[in-house]
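Okay, got some structures for you below.
No lab work stands behind these numbers, since they all come straight from the coordinates. As the structure is a prediction and not an experimental result, all values here were calculated from the model.
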Structure 1
Amino acid sequence: MTTDPTPKFDANYVATLRQVLDIAVQQIAVQHRTPATKAMMAETIVRHAAGGITDAHALVSHAVTAGANGAP
């Protein structure tokens, strides 16, 4: 028996997560708004959403924290 640990998000939820990312990106310094930082922030949002966090404000907060200093 195998289990699929990959969370399944429907299209509407993915659209909501994209909006969360857009909001979060607007809250970091312009110089950090790079594709790498955005990818890191998106990964943070998906990871927390998969972990059960559904509050958009909390997801934005986690993403902003992750992207505040840009990507390494």
Structure 2
Amino acid sequence: MVNTTYQVQGMTCGHCVSAVTAEVGGIAGVHDVQVDLATGRVTVDSDQPLDTEVVRAAVDEAGYNLVDA
């Protein structure tokens, strides 16, 4: 199991959290997504390391921006 934290910009409410959770949670191999609205941190548990561009695409689909590390 791999635990990775990403920074996401633009989330302001519970709907934002739900949208990001659903999109990122739909990535193959993802088991859990935790979103901290106050900090913009999205923590993902997955089978193996995820391709950042796949995560970026999911976050974009939800309507938000993945911050480059």
Structure 3
Amino acid sequence: MGLNLRNAVIHNVQGNNQEELKATIVDAIQGGEEKTLPGLGVLLEVFWNHASQEEQKVLLETIEEGLK
């Protein structure tokens, strides 16, 4: 299968504004479907690659706290 999931997810949201991106994320989380998890992972990767060290630290602290 020649599908590149990462590129497909990025293509599907490229050019979206903040409200559209938020709607995509909220819909994926509220839908609770396993098939949306890879897409959320791609968006997390985009965030991580463009975040400052401080933003990454805050994200990790938030995730760590949420897992307690």
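Remarks
- Each of the structures 1, 2, 3 was assessed by Kirkwood radius over Cα pairs in Å; the largest value belongs to 3.
- Of the structures 1, 2, 3, the one that -10000 was derived from, the read-out being helix-only ellipticity at 222 nm (-39500 (n - 2.57) for each DSSP H run of 4 or more, over all residues; to 500): 2
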